[in-house]
Structure P
Amino acid sequence: MNGLKAGLKLCLPTEVQWEYACRAGTTTPFCWGDQIDSSLVNYDGNYPYSDGQRDEFREQTVDVKALPCNDWGLYQMHGNVREWCQDWFGGYPSGPVTDPQGPDTGHDRVLRGGSWILHGMHCRSASRSFDPSYRRYNTGFRLAR
């Protein structure tokens, strides 16, 4: 893709970049606060986050701009499809670190954001998972510069 336009430098975001963009300056579980519902996030509303109310389960992806963006103008950071990150899956550093990097090698890449088929807890800004490197119906990607 970078070869399509001179000077274009795109990549998958690191896990840290992804979470920073998702949070959009917030410290709560979701960029909108402590709870979500189906007017904000496309997820399996039969299984809400924490003590939230059961809600709609759309059973498919929705258009990117179908739901509100975060305060930085980014759409669907929570739910819809899980997103690949550049980092290999591994443990977090034990102390504070500025712009931590994931492991140099590994077997699985980090996925962030939850998806339309996952429970509300998987859509939190800090939620992370991993999966073998193959295509799935609820997984996608977002590019960073």
Structure Q
Amino acid sequence: MSIDTRQISEGMGPISRWWAGRVEYAGTYGKEWQENQFPFYPDDFDERFFNSAHPSLRYPGYLLGNEPILLEGLLPESSRVVTALPDYRVKIILQDIEGELFSLKPDLDTLTIDLDRRLISVVKRLVIPAKYPIVEALIGVWVPAETKGACCNG
């Protein structure tokens, strides 16, 4: 490989919001947006803007929970760490202004592995458009007993 060969930048950290590969999805925030849409996102906003992972590290679709994780060469005390995503099950029951109930499952759309703290975090997200008249939400979380504090090194 030559010093003149262009290298593709990759890394384990988040990509900044102002990076060209991410900001292109932010949308247009001009006078029209300020006068007619603020504080909401512009019409040309793309939710891919929220993805801060390097493109080669993005999962196609949504994670379910309980997927295996293998980390190699990332921690000084262990050359290989084997674990799994938390298998938390979340159910959301919504009630509209007419008293009708809706049961929905959020998507697991964010995964963060904090190597310094030895912590895996997940975010499950449910997007409800503002036009739906929801008056109450009940959120239930089931955490399997065998996953509480569990981690195994391979």
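Match the computed value 1.05 of Cα Rg over 2.2 N^0.38 Å to one of the structures P, Q, and report its label.
Derived from the structure labelled P.
A value of 19 was computed for relative contact order in percent (Cα under 8 Å, 6 or more apart); which of P, Q is the source structure? Write down the numbers at each step before the final one.
Values: P: 29; Q: 19.
The correct label is Q.
Just so you know, all these numbers are worked out from the coordinates, no wet-lab data involved. What you are looking at is a predicted structure, and each value in this text was computed from that prediction instead of being measured.
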